[in-house]
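Pasting the structures in now, so scroll down.
Every number here is computed from the coordinates shown, using simple stated rules; none is lab data. Predicted model, so just to flag it, every value in this text is computed and none were measured. Cβ atoms are built from the backbone, for glycine too; each structure is taken alone.
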Structure 1
């Protein structure tokens, strides 16, 4: 199973209020070169949106974000989620995600949390909230003692600072919302979103 860290340099973090927007939005993101799409479980229609994308956009790799309970793990996978993302983790949640049969990214923001996950055999994680938790400077500091950990930083990342994150050896991809402006979604300007996704998909590590 391909890790969401290896599908594209950017994972769009999608908050949907209207399930009718799910399929056209996903098609625009995939057309722009961003196949991994994280739909957050922050709205009542999130699971329905995941199901719609899973069924209607076969080239999309749709995942569930803001997963914080074992029940949400089950519901997300049943709806068609192909990966899971959490803002943090507990052993109970980790056990549920392990048993789900799909890749998962538990959230961390401290070195102790990273060590605890490595101790449990987990090497791929979400770094959240990235900017507030120390940004690229913090991730650089983690790379020395904990080189085996790989991250998808999310939170406060945009087009301007994404390349700096992607240039780090322990960052596989970043998560962000900048390619999904609310005003574009509101009027169904999928062409604009596709263009922004294309620009995001071109981001590569600076080396």
Structure 2
């Protein structure tokens, strides 16, 4: 079984790469490229048949990486992802059934929200760390900033439509711990297995986020 995380997912890195892995054989070199660029926390989305094997390969062969599962939608996916080695879970939304399932294995989880009412409902259930999705479409930094006053105990990982230009604006907000994005994993680079380019883009993303924190 994987060791527990040393702290909150939101505090481990400012940028979480969101990886859609089509071929499980790419998982290990992809993860190593991201780690080399300074982004060791990796969300592998459960959008492809290769995802469980990709999570398992990263967990077993890239110990310096912290691999999690994203786009978690069902209790069965929760069980399968954790069995494969996922150390955290991310969902685009939540229901009572899914929330109960994500609590069960004892790993950190980020249920998705896009409205103040959803945030309040999770706070009532003792959940204070959430995914804000789809970030840009749901109101972006202006919306998140407006939540900080009335709901200061809620913290977010915004994902959806975030890139290198907008990431610093999100990271500067007091209620944002990290952002998720895939701009450091362009489809053409992954398809060409251009891991050097992935590392360079990851390094730029890590530096960009560090700069935002120092403002």
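From which structure (1, 2) was mean count of other Cβ atoms within 10 Å over residues 38-45 calculated, if the value obtained is 19.9?
Clearly, the read-out refers to 1.
As an exercise: distance in nm of label points 7 Å out along Cα→Cβ at positions 22 and 182, calculated from one structure in 1, 2, equals 1.1. Which structure is it?
2
For structures 1, 2, which has the highest computed value of mean count of other Cβ atoms within 10 Å over residues 54-61?
The structure with the largest value is 2.
Output the label of whichever structure in 1, 2 has the greatest value of mean count of other Cβ atoms within 10 Å over residues 86-93.
Answer by largest value of mean count of other Cβ atoms within 10 Å over residues 86-93: 2.
Identify which of structures 1, 2 gives the largest calculated value of mean count of other Cβ atoms within 10 Å over residues 14-21.
Across 1, 2, mean count of other Cβ atoms within 10 Å over residues 14-21 peaks for 2.
From which structure (1, 2) was mean count of other Cβ atoms within 10 Å over residues 6-13 calculated, if the value obtained is 22.9?
1
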